[in-house]
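Presented below are the structures under discussion, each in the form of structure tokens.
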Structure I
Amino acid sequence: MKKIFFTVVCFFLLSVLIFAQELQIHHINVGQGDATLIISPTGKKMLIDAGNTGKGTNVVKPYLTSLGISYLDFVVCSHYHADHLGGLDEVINGLGTSNIGAVYDRGRNAPLPTTTAFTEYENAANATGRRYAIQLGQVIDLGGGVTMKCVATDGYVINYGRVANATSSENDLSIGFLLNYSSFQYFTGGDLGGESTYYADNETPLAPQVGDVDAFKINHHGSQYSTNQTFVNTLKPEVGIIAVGTNTYGHPTQVVLDRLANANCFMYLTEAGSGGTVPTGKGVVANGNIIIKTTGKSYTVSYGSTTHSYPGDGTRNYSPTSVTVSVGTIGSGGVSNLSANDGSYFVVNSSTSSTYTTDWYSSVTITENRTSVSKLTITYDGKYSRSLTQKLYLYNYSTNAWNQIDSRTVGTTDVTITFSPTTPSNYISTTGIIRLRVLGTSTAGTFTCSGDFVRFAVTTGIPKFAFNEETPQQIYLSQNYPNPFNPVTNINFTLPESRYTTLKVYDLLGQEVATLIDGYKDTGTYEVTWDASSQPSGVYFYKLQAGNYILVKKMLLVR
């Protein structure tokens with residue numbers, strides 16, 4: 001009896017721990033508009049927009065109540081159009097101004113709208129006494145390892161500056177946030193645009209500052225003026241959320257839907273909208289709320305009673321932990337200044353010989369086994385006090401030598417350089433060390449090298465699983481039972497016709513740990529047993545592939 005009680009208690013504590021680590025992103029269906037609720041693992045809550053006038057009272061506030069939410073730590077107005085801010089005053093006043101921790105928007109820089117919706121929003125936001133203009137590069141800590149970094153606001157893009165013609169439309173002034181939670185990244189950017197004929201092209205300079213994400217809320221409801229090819233190619237999203245309703249603008253447009261489909265981005269629409277049609281098998285119309293949940297690695301997307309599981313891309317970002325100067329002297333700062341893209345610099349003074357030189361390298365030790373790393377991306381951002389030749393090197397542990405990866409002229413403004421080697425394991429030592437070297441030389445005189453940030457992005461071999469909505473209903477993959485299990489569990493699946501079929505198990509690093517089926521199977525229902533005696537406790541994914549159809553589910557091994 002004691003053993004059973006102990007097991008139950010341990011499982012309860014484990015379940016609480018797992019639940020406590022969950023981040024939730026709720027895309028609330030407000031029709032043609034936006035409303036996004038973010039709930040961090042520690043329970044902090046951020047509401048970004050609340051749809052048009054009336055949606056705050058009739059949709060968003062009741063939704064918050066259904067979740068037991070009576071206090072919002074942060075309220076954000078992405079920009080000053082009614083379909084985004086119209087319901088915010090209703091939420092603020094409905095909860096009570098004392099139940100709002102802080103309100104963020106782009107501030108009062110011209111041009112400002114003269115609409116009733118904007119006036120009502122300002123009155124409610126100001127009444128809290130805690131209304132602030134978000135600052136470019138500002139990081140909001142949501143707790144539990146979740147951060148929201150402002151990468152665009154009021155027509156400015158981080159590490160770029162003012163975007164040309166950014167005051168031609170309020171959309172161009174939208175706030176863009178990059179959410180980071182362990183290896184999970186998400187972007188939301190209001191109605192930011194990606195072309196310069198009718199709007200400002202914020203997306204092109206913004207794309208490299210955002211980088212690879214797992215999911216994003218598609219800009220401007222899928223407008224033809226947003227989500228340009230550069231943005232899609234750079235973000236490489238597996239999942240895209242389109243907040244849309246009946247409208248007169250043709251949202252979402254077919255060109256955007258096709259662009260995302262061709263990029264293998266699976267789309268979830270809150271409603272069908274009044275524009276194009278999602279290509280077959282490339283997305284779904286939820287006709288309701290769309291919720292992303294993640295532990296910082298794998299994640300799920302749910303709508304109605306349907307849940308899709310995504311293992312994620314397994315990318316973890318590292319900052320350098322040490323810095324060594326080979327030639328030159330430290331002028332100011334240290335390794336901590338290289339951890340964030342925030343304009344604080346690690347400064348090295350050049351040598352005073354005939355060929356003036358700065359030569360230094362930063363190092364980091366990663367926890368991943370180098371053989372499991374499928375991609376290594378190095379990003380360096382810095383400048384010099386005069387224009388000169390800069391060369392970047394990565395240390396190659398297979399040859400025990402520095403390999404040059406870049407050479408270019410860099411001057412007095414920051415230049416961001418990104419590089420991914422074709423064989424990442426060559427550049428990671430057996431103990432996980434990675435080194436990036438920065439060499440600057442000039443014959444014109446002394447100079448300083450100012451390094452702003454270094455990032456080592458390590459991607460492990462998590463497989464990219466797609467979900468095909470055309471899967472015949474007869475193809476069925478059951479939840480394993482028992483679940484959680486120790487150490488044996490059963491998996492059932494059904495095939496409508498003979499197909500080449502595989503059933504494989506993966507760990508959270510994306511490494512295949514078991515092949516349960518690999519071959520042709522006739523029509524029928526099958527049960528497979530997996531004995532995980534040799535595996536450690538943790539979350540595992542099992543993937544059924546039958547022909548072109550793929551289904552994935554998650555299971556928990558508890559020792």
Structure II
Amino acid sequence: MTLDIRPRVSGMTTVHLYAELRNLHPELPIEVDDTGHHYISGVTASSWGVRKGDIFAALPGAHTHGSRFAVDAVKAGAQCIFSDAEGVENAKKLLKDARIHRMPAFLTAENPGELLGDIAALMYGKPADCLRSFAVTGTNGKTTTTYILDDLLRKLGRVTGLIGTVEVRLAGDAIPAQLTTPMPADLQAMLAILREKGGTDVAMEVSSHALSQGRTKPVCFTVAGFTNLTQDHLDFHKTMEEYYEAKKVLFTPECSRRCIVCVDDAWGQRLASETEASVPLAVFSRLEGEGWQVEDIQVGTPTRFMLRHTDGRELPVASFLPADFNISNVALACVMLVESGVSIEGMRTVIGEGIDAHVPGRMEIVGRCPRVVVDFAHNAAALESALKALRPTTAGKLIVVTGSAGERDVDKRPEMGRVVARFADRVYITDDDPHMEDPAPIRAALLEGALSVRGGGTTTEVALRQDAIREAILDAGKQDTVLLAGRGHEEFMPTAAGDIPFDDRVEARKAIAEREAIAEREAGVKHVEGAEHVEGTENAEGEGSAQGEHSAQGAGNAGQKGNAL
């Protein structure tokens with residue numbers, strides 16, 4: 001992703017930037033080659049996003065080296081190439097071969113990706129230092145928690161930024177989101193733009209991928225929050241231990257000034273025990289223990305509960321967000337704000353009658369009778385939570401349409417199948433963002449898991465997702481619930497043929513409209529049949545007598561029957 005807009009900057013020379021980097025990291029071997037006193041005013045790691053005056057970060061990648069695009073970057077106006085020694089050498093050769101007469105400056109570091117955030121922060125005036133920042137990590141609940149934070153912060157009168165999976169919103173202006181956590185140069189640019197717009201606070205999701213790659217450096221968040229940890233992303237991290245260690249990075253003095261951890265699972269308990277000695281820590285739980293406790297839960301509209309700390313503090317909370325698991329998300333957001341310095345009275349005021357943050361694609365209701373719900377649940381734990389949440393309010397059958405993304409953690413697929421078979425009455429296995437992978441084996445893995453729990457009578461494989469959604473909604477009863485799981489807010493489906501427009505909510509509304517049209521046609525046929533029956537009765541009774549009086553009486557009788565009908 002490359003931003004279409006950039007923050008306003010005064011700029012600096014490459015020699016000045018080099019000196020600043022040396023002050024930040026005197027231990028690192030950083031070199032500069034600049035005989036032309038180049039003046040720089042921006043930074044990007046994308047050659048097609050280069051603007052005049054930029055540093056082009058030519059980073060080594062999994063499949064190619066960014067230095068391959070040095071010529072394109074310089075022709076677009078790049079004044080400096082930042083890379084490792086191999087990249088700088090290759091860039092110089094390519095530029096010479098291309099007969100580029102005015103060579104750019106060159107900045108060399110052993111691991112350039114680790115310094116990209118520092119460079120961007122220096123270029124844009126260290127914008128994070130001017131903002132209160134809230135980071136949320138964990139397997140499930142990141143998006144919802146950040147939306148709740150943003151909603152409450154705005155009600156507190158703050159000018160906010162929201163950065164995450166669904167969207168990027170900077171002081172009310174939306175930017176499409178490409179990654180849960182942006183790349184370093186883009187993140188710093190976003191924070192700088194937010195500062196320019198008078199921003200005071202930012203709430204953002206921080207993924208394990210981002211933490212492994214150092215995308216948020218050098219931001220030190222005001223408060224970091226942890227939701228939970230369940231199996232996911234093991235295509236990237238390989239083991240749950242590696243996954244945990246990636247998340248743990250956020251809860252260090254370099255990354256966060258205060259940490260809030262949900263200790264309702266073993267990973268959260270471990271994180272709290274390993275964090276408390278190095279960073280100020282607060283914990284919360286729906287179980288008994290120290291710290292903040294979620295007590296006196298009353299499920300309803302709104303759901304109410306009490307946040308009670310062992311030191312005597314109390315905060316009554318009300319929330320209109322559906323599902324039991326959202327109690328934990330709401331609690332985390334509230335505790336993060338209180339621990340950041342928001343008063344209990346201030347929180348009481350903004351919570352008001354109930355927290356009502358709208359979170360696209362997260363338990364989003366798009367139809368009623370049957371109830372149709374779209375949710376991002378894309379792993380076994382999230383599916384189980386979503387289905388358990390919907391079961392108590394489903395009078396009829398609980399139906400789920402689900403799949404699993406391609407080129408992702410393959411080991412989670414059978415367990416996802418087992419979970420939906422265990423907790424739903426009717427299961428449709430279908431495609432979900434296959435990327436470059438053949439979707440048939442993905443469906444087969446989920447189907448195998450589902451069939452290991454029960455027979456195939458209530459589990460159906462439907463390859464095309466739009467067909468599965470249509471079939472599930474058309475076949476559902478009025479009191480049933482249909483959960484469309486896995487894609488949530490997403491508007492495009494990555495396939496081997498490229499990204500195709502696809503939104504579960506749009507497909508659901510099409511099926512709902514078709515269902516309503518069918519019902520109207522059937523009602524029309526019944527109405528016509530009823531009218532024909534009444535007309536036939538009138539004729540029979542009216543023609544039964546030769547006398548006008550009798551005919552009138554017959555018509556009157558027919559009218560009474562018609563009213564009764």
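A value of 21.3, 69 was computed for Rg and Dmax of the Cα atoms in Å, for residues 448-503 alone; which of I, II is the source structure? It was calculated from structure I.
Here helix-only ellipticity at 222 nm (-39500 (n - 2.57) for each DSSP H run of 4 or more, over all residues; to 500) was derived from just one of the structures I, II, and that gives -12500; the source is II. If mean count of other Cβ atoms within 10 Å over residues 144-151 is computed to be 20.6, which of I, II is the source? Label of the originating structure: I.
Looking at structures I, II, which one was distance in nm of label points 7 Å out along Cα→Cβ at positions 208 and 440 calculated from, given that it came out as 3.1? Going label by label, the one that fits is II. A value of 5.9 was computed for distance in nm of label points 7 Å out along Cα→Cβ at positions 40 and 288; which of I, II is the source structure? Matching structure: II.
Values in this text are rule-based calculations from the coordinates and carry no lab data. This one's a predicted model, so the numbers in the text were calculated from it and none came from an experiment. Cβ atoms are built from the backbone, for glycine too; each structure is taken alone.
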